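In what follows, structures are represented as structure tokens.
All of the numbers you see were taken from the coordinates with simple rules; none came from a lab. All of these numbers come straight from a predicted model, not from anything done at the bench.
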Structure 1
């Protein structure tokens, strides 16, 4: 079992990555929520857009890692 100290060390090490993850999630959910509040779309489409955020997130992270890798070469 991890202790609070170990968790805090992990957060300190991953600070900017975790902040970027949180920012992406907040922006995506806010964007979808506003869109469906204004457009009053069907529930299935709302959930599909929320799931698309998961796909978009992994695409964003993958592209960022590729760009950083190319820059280092």
Structure 2
């Protein structure tokens, strides 16, 4: 049986896309990151619903550096 993933869209400083990618990869299997608009820095993150608090915590800890805005 297939499980559905939760998702969220964020906007970050486009120059920080690679930084975010490497940080999220360090958290093995936390999220799947897709670039929606690299010029605007819009990203979509997909993750298991039970890990939502962990995902939000990681994003919150980097919000200022990334100039993160949740969409």
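Structure data summary
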{"item": "Highest-scoring label, criterion being percent of Cα pairs over 13 Å apart, among 1, 2", "result": "1"}
{"item": "Of the structures 1, 2, the one that -11000 was derived from, the read-out being helix-only ellipticity at 222 nm (-39500 (n - 2.57) for each DSSP H run of 4 or more, over all residues; to 500)", "result": "2"}
